[in-house]
Structure I
Amino acid sequence: MNFATTPRIVLRDGALDELPAILAELGVRHVALVTDAGLVRTGMVAPVEAKLRQAGLAVTIYDEVQADPPEQIILGAVDKLGAAGVDGVFAIGGGSAMDTAKLVAYLLRSPCELSSIYGVELAKGQRLPLVLAPTTAGTGSEVTPISIVTTPTEEKKGVVSCRLLPDVALLDPSLTLGLPPAVTAATGVDAMVHAIEAFTSKRLKNPLSDVLAQQALSLLSANLPVVMKDGKDVAARGAMLLGSCLAGMAFANAPVAAVHALAYPLGGRYHVPHGLSNALMLLPVLRFNLRAAAPLYAALAPSVGAEAQTAEGFLAAIERLVAVCDMPKRLHELQVTRESLPQLAADAMQQQRLLINNPVELTEADALRLYEEAF
């Protein structure tokens, strides 16, 4: 067994207050603040910038992050922030901001062709000091060694390297209080996908990832209905952040599988947010995997409050949780066309890095059937 995660995690309301001191400890004097324009418009970024400047730090903001970050955005960030002379990176935002920041921190310290490090443990160089603060409870990117990039051909590729794990993750529930219900729902289910796929992974499943996945599912399934009803519940938001973080630790070490493989083409071709695409493909893939994963589903049943400790009880509980979520439930609601499904299935088969982890071997014909089921 080989298990790695972010070395320091701070979870509390107001955790972001520790940022200036943490950056000082890391020797940072000029920090890159990586985020997106939408978050800047909410007014959430300006107080962070002011706090950093008051602490004597120079700050250069990069707020051009896009969902499912394209290569050119990452390379543009590297150019701008390199020219500014930053010596550390801080990201505040969702998974796309954190994924962008990871690669910026790496490429500024270890310049190379981005395409040369797609794959597992090909990024072997050093990176700048890196701190991440998620504003959604879903991706778990603050504790994963993974950054997902959209290539110029609209393909999703991953850089997977322990070098991408940040120095510190700041989990501050107050940063998630303004999340709209649809984003809360999709990111919450996304985190559940991470836990389920880690627990049922065909490769590298291990006792640590199992315990983390079970605890993550307990927290997420109990608190997702709460935050759907009351998005200002700080305790429930904190529990969702912790659940997402634990699920991230689990799948960073016991890798995800077919749900993600089928979700990525939806992001690449239709720009469906990653959390939502995972949520849409979850139930079809769970049912497809049932013949191999039934004992594992039964083991997870108590973690999701299932009425019976069986695979069927687990699936029924997941269906109930998804049903209460305020988000699209079918692909056709997102302007995905039936005619595009064969191409999506072909695209999914390019995700062999993920498909080899699935409990049941999945063919292109299987992928097409699963897209049709989700349509």
Structure II
Amino acid sequence: MSDMVPLEERYKASMVLSGAGDALGYNHGNWEFEKDGAFIHEEVQKRGGLEKLDAIDFPVSDDTVMHLATAEALVKLGFGEGASLPVLYQAMVEKYIVSMTDMVGRGAGLTCSSSVAMHRQRTDQGIKIPFNKWGGGCGAAMRAMCIGLRFPDPEQEHLLIAVSVESGRLTHHHPTGYLGALAAALFTAYAVRGTLPVEAWGHRLMDVLDKAKEYVRNSGNYVEQNMKHWDYFEIQWRSYLEKRGILDGKSKPQFPECYGVKEREHFYRAVSFKGVGGASGHDAPMIAYDALLRAGDSWVELANHGFFHGGDSDSTAVIAAAWWGALFGFRGVPEINYRSLEYRDRLSKLGQQLYELRGKPLDSEKEKSKLNQ
């Protein structure tokens, strides 16, 4: 159980293992852009299995670089005087701009790159970008887990909603995109708390989506377009939860009797937007969640289900591994998978800093009334 592992370690593990999952799922782009999951599993076995994969051979992708940027913005802001939401969003923009200088060989997404370029060229102090009907990709979700580490407490749910939505809208101004960020952050918060069974997380997400919808309605930011495209994310998630038998938030998940590599490949493609499992804001956290439900406390099974599959494997991996680390720490993880991980020290330090900042208010609770201004 998570309560057997010190919370401080779980914070560090959430950040470090997210990077490890990303790096393993990415494999220099060789596995992220490989459509045949069975081939990836064969490759892993040829290398001696997960226990033989040395992080030194696996650089991180754009996912971790941007997750670092989000976390560094959260830590830079801290709390107390001057720590307001507008200042936080501006810090995120600045960190995302810097992150784009570290993208060679990392498979940076087009939507993230073009949106950050838009921010870089602006002359005002604003953060809003136009609604983008093609902005439903996973680039907002893959970098939002640390938001749940910063705002884990139930009474901070309004902050988690606002920050995950607005961090997502900095590049992915489409509900399918930024609601992926909400799911990634929310489930991290649940993992940190350790009081809610994993099979109940999806049910809770349905409730939080209503609050997020109200927030977006009140934000006055391309409201009509956002509402027009709102339902897809919720419909897809409701369908998934029904399929697993956990829409009620009480039942144990139901998996097919045979749920091997080929069956998972078929399922991941089926829940995707255009046949690329994990590439969108709805299915990157969904596949990560599916992997976590199936794996329990097994890092190996988490990797088999969430890291190694056809489609956007590094994005499902970076999310799933962050949740898993927040639940279980480093317990049972082969040290070779993260010991020499690129940016390990940065990730670990940020985990420590987020642990120290966790649950603390921003400038004041007046922020609650400012959320929709």
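A few comments on the model shown:
- When Kirkwood radius over Cα pairs in Å, for residues 37-132 alone is computed across structures I, II, the figure 14.0 traces back to I.
- Structure with the greatest value (metric FRET efficiency 1/(1 + (r/R0)^6) of positions 125 and 197 (r between Cβ atoms, R0 = 41 Å, to 0.05), set I, II): I
- Source structure (of I, II) for distance in nm of label points 7 Å out along Cα→Cβ at positions 21 and 333, computed value 4.5: I
- Here helix-only ellipticity at 222 nm (-39500 (n - 2.57) for each DSSP H run of 4 or more, over all residues; to 500) was derived from just one of the structures I, II, and that gives -18000; the source is II.
- At a computed 1.5 (distance in nm of label points 7 Å out along Cα→Cβ at positions 261 and 317), which of I, II: II
- Which entry (I, II) yields the derived value 16 for relative contact order in percent (Cα under 8 Å, 6 or more apart): I
Bear in mind that the values in this text are calculations on the coordinates, not laboratory data. What you see is a predicted model; the values in this text were computed from it and never measured. Cβ atoms are built from the backbone, for glycine too; each structure is taken alone.
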